[in-house]
1. Computing Cα extents along the principal axes in Å, for residues 23-86 alone gives 56, 26, 17 for which of P, Q?
2. In terms of distance in nm of label points 7 Å out along Cα→Cβ at positions 31 and 167, which of structures P, Q is highest?
3. Matching task: 4.3 is the computed value of distance in nm of label points 7 Å out along Cα→Cβ at positions 143 and 367. Pick the structure from P, Q.
4. For which of P, Q does distance in nm of label points 7 Å out along Cα→Cβ at positions 63 and 351, calculated from the coordinates, equal 6.5?
5. When Rg/Rh (Cα atoms, Kirkwood Rh) is computed for each of P, Q, which one produces 0.97?
6. Of the structures P, Q, report the one carrying the highest value of relative contact order in percent (Cα under 8 Å, 6 or more apart).
7. helix-only ellipticity at 222 nm (-39500 (n - 2.57) for each DSSP H run of 4 or more, over all residues; to 500) computed as -21000: which structure among P, Q?
Structure P
Amino acid sequence: MNCSVAARCGGCQLTRMTYRQQLTHKQALVEKLLAPYCPVEPILGMTNPFHYRNKVHAALGVDKRGLPLSGVYAAGTHRIVPVKRCLIEDERASRIIQTIMELLPAFKLRVYNEYTGRGFLRHVLIRTGWHTGEILVVLVASSLEFPGKRAFVAELRQRHPEITSLVLNQNDRHTSMVLGRREPVLFGPGYLEDMLCGKRFRISPQSFYQVNAQQAEILYQTAIELAGFTGEETVLDAYCGTGTIGLCASDHIRRLIGVELNPDAVRDARENAQRNGVANAEFICEDAGRFMTRLAKQKQAPDVVIMDPPRAGSDMPFLRSLLALASKRVVYVSCNPETLARDVAVLCAGGYRAEKAVPVDMFPWTEHVETVVLISKGEIDSKKVRVEFSLEDMDMSGFQKGATYEQIKAYVLKHTGLKVSSLYISQVKRKCGLDVGQNYNLSKKEDAKVPQCPPEKEAAIMEALKHFQMLE
């Protein structure tokens with residue numbers, strides 16, 4: 001792929017490979033990790049691996065001359081790399097962003113300067129519908145005071161009649177979060193709708209939705225096929241989010257139970273079920289591990305558990321609850337083959353058997369690969385023989401101290417949108433009297449100033465520590 005900013009951006013790591021080479025590389029990675037447990041089917045790639053991202057975020061800032069610029073944050077930094085056309089982002093979004101940048105001077109609107117705290121527009125977020133073609137534009141500003149608002153909206157709509165909704169989102173905090181909570185609608189319904197596996201989903205500025213809807217359909221269809229539904233199953237969708245996987249499977253099963261800790265996501269899941277007339281689904285706001293433990297005690301195990309955890313994978317309390325539940329089949333949808341292999345090892349040690357794995361390339365040109373694994377109870381379980389196993393001989397480094405730093409980061413990002421560093425996590429753990437593990441708090445320089453964790457991030461980390469049962 002010929003991208004002029006690939007080296008500076010860092011978002012796409014495999015630009016030096018052809019697409020066929022990328023698929024071979026990802027296939028080999030999944031096979032290496034999962035070969036001890038199950039056969040791996042050929043990876044499912046894209047016919048056209050370009051412009052697949054339906055969620056486009058442009059960070060705005062000023063260059064050394066004080067002129068406005070838009071682009072992406074360089075990987076691991078807060079430095080903006082100017083980008084006018086990205087080869088993996090929806091082309092319509094790129095054109096709209098460039099128009100917005102052109103309109104700013106004419107309407108005397110300044111880009112926000114994070115160093116001075118002055119300026120109006122901080123980010124532009126655009127979401128597009130793969131099947132419906134709808135486009136939602138979100139202007140993230142430091143204030144809801146929008147001089148020339150009506151004229152600006154009229155001009156933008158005149159140039160881009162394909163826009164179906166426009167929202168002004170206020171983010172007046174000094175934070176790494178892109179979106180704030182207040183978001184008045186400037187035009188249209190304030191959301192877009194898109195289709196996935198025949199179901200219609202409402203996508204608001206804050207909603208989670210797969211960024212590659214085309215491959216998401218393949219991913220979900222693969223999960224449904226591996227599950228082998230007969231129409232009589234009760235299915236538990238753990239980590240259900242807004243309910244996309246479970247609702248896509250709802251026509252093939254008797255009953256769906258979705259469990260998610262994020263109350264906003266649960267609300268969206270219920271609305272999505274109602275919108276699609278799905279009457280056999282219920283969504284519960286609770287920790288999935290605790291919910292499964294209660295079902296196990298009540299001897300009400302669902303037939304199938306679908307799990308789609310974050311990149312950090314599952315935690316040990318969740319896996320113990322899953323083993324106690326002893327459902328017939330588990331369909332594990334993973335975005336990280338390393339943590340997938342770790343979790344599969346635990347489940348296999350607990351009496352399950354991995355049947356097969358299917359990689360799906362959701363993110364061409366990047367190192368990421370999704371994988372669906374079917375995990376079933378073995379013969380020993382069908383004879384109702386109690387399975388005893390010990391974790392003492394297994395490599396449990398990924399589960400030490402309740403959760404790894406990466407698991408805590410992933411949890412905080414998923415539930416609050418905040419990015420926290422290992423340094424901040426160690427500071428909060430030390431404050432709570434927990435073992436830090438590594439001395440993140442020290443600098444090589446004796447007189448170096450160590451940044452302190454902001455209150456909002458400390459609260460988010462504390463919540464994560466409670467979730468992983470590291471705090472009471």
Structure Q
Amino acid sequence: MTKDLCTYHQTKPAIWHCEECARHFCSRCVVVIGDNPQGTPRCPLCEKWLEYLGGGNSAKPFWSVAHTFFIYPFSTSGIAFMVLVGLLSLVMPFGLIGLFALLFTVAVAVKYCFAVLEAVATGSIQAPSVAEAVSGDEDHLFLKLVGILIVATFLRAVADILISPGAGTLFGLLFTLITPAMIMLLALTKQIGQALAPNRILGLIVSLGWPYVLAVFLTNVISTGPYLVVGFFAEALFASIIALPVLASLMAYFAVVNFAMLGYLLFEHQGSLGFTAGDPDEERLPATTDNLRKQLIGEVNVLAREGRQDEALKRFEARRSEFADDMVYHQRYFDFARQYKDKHAIARVSEPYLELLISKDALDQALDVWRNAALIASTYKPKNPAIAHALAERAHSKNLLNEALRLLVNLHKRAPQYTELGPAYVLAATVLRDLGDTAKAAQLEKFIRAFLANRLDKRTQTASGNRAASSAR
């Protein structure tokens with residue numbers, strides 16, 4: 001089966017489809033968070049509801065998981081089924097009661113195996129409970145399967161009598177080949193006519209392809225399993241009262257394995273068979289910071305791949321409050337804005353990103369972020385004077401003198417009330433001296449003394465005026 005692949009990740013199977021945009025999305029593009037009472041998520045591009053493609057589109061190939069079905073029956077329900085069949089077999093040797101016990105056991109086994117097939121075909125990894133599987137059979141699958149066997153036996157007899165014994169043998173081989181297809185069609189359609197229709201049988205086999213051939217081979221090999229096991233332990237199982245339950249339980253085990261395999265074939269190839277199975281709720285993730293970020297990144301990347309970078313940046317910005325303390329979010333937002341050389345976005349994201357880095361004592365990384373931001377937005381300086389001051393100190397310690405000076409230029413105009421303006425300009429004067437410009441350094445020191453004195457005078461006058469006004473009242 002040709003799987004639908006993600007439009008944006010060509011090696012990943014698609015899970016969602018947008019009819020409006022004609023786009024397929026994988027689990028990296030569309031991350032579904034928490035409960036969604038409306039059902040499926042929305043398209044990152046047009047925001048209309050997405051269509052679930054079914055779990056089969058992302059299912060692993062049959063050949064790669066076939067071995068796992070040998071442990072499928074070893075669940076509580078599966079073991080209960082095998083034990084039940086083994087116990088029922090104990091009354092089989094006793095005349096008419098045994099005959100009824102045999103028919104009842106076969107009916108229970110067939111009902112349970114069809115329940116297994118249907119459960120796996122819908123994407124369930126849990127074996128169905130015995131009680132639920134055999135409590136009702138409104139579709140009468142057991143009787144319909146018996147009908148198929150009667151028809152097959154009749155046709156083989158006709159081939160033997162009217163054509164030749166060789167023709168009967170050939171028909172028997174053909175029936176062995178198509179039996180799994182008929183069982184799957186009966187489970188899908190619930191109709192004996194559909195299960196016996198040659199065109200439906202051939203269509204199903206063609207749709208499944210070579211995995212069907214592998215399944216036929218495995219089911220026939222597996223069907224001999226009980227007899228091989230019993231034969232191997234024949235001496236140990238000397239008493240018939242032990243041998244029969246063991247054989248019956250083994251037959252039940254291998255039957256469940258076979259039907260689980262057939263169910264998985266239907267699940268994997270559901271798209272080409274015209275039905276959708278699987279639970280879209282399995283795609284839902286808890287609303288953790290990591291998952292919310294993955295959701296945002298998925299949407300942003302889809303928009304970017306469609307050339308809608310401005311919308312992608314707006315989506316980053318719109319959700320900033322959700323990730324105020326999330327370093328990864330700020331890094332991804334910054335890298336995205338930098339990639340598309342958006343000056344305004346660089347300025348928007350750099351300020352909170354630098355504050356977060358400095359609060360984590362990541363000064364070297366903060367300095368690198370500012371330098372990279374300045375390569376795109378050449379006039380950008382942090383609005384927060386404390387950040388500019390801290391970055392300038394780090395730049396000076398790394399002998400990045402021009403960068404340090406650039407961060408401090410006109411700081412008194414950008415933040416005239418900054419309480420550490422004096423130390424900041426002393427640093428600027430030191431940088432100027434390190435650059436060999438002693439004249440400007442002296443001029444700056446003179447200026448900052450005058451500026452700070454003037455600011456102090458204004459504060460003193462303001463305080464005096466306030467005291468005078470208070471006394472007058």
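Bear in mind that the values in this text are calculations on the coordinates, not laboratory data. The shown structure was predicted, so the numbers you read here are calculated from the model rather than taken from an experiment. Cβ atoms are built from the backbone, for glycine too; each structure is taken alone.
1. Computed on structure P.
2. Q
3. Only structure P yields this read-out.
4. Of the structures listed, the value fits P.
5. P
6. Top value of relative contact order in percent (Cα under 8 Å, 6 or more apart) goes to structure Q.
7. Of the structures listed, the value fits Q.
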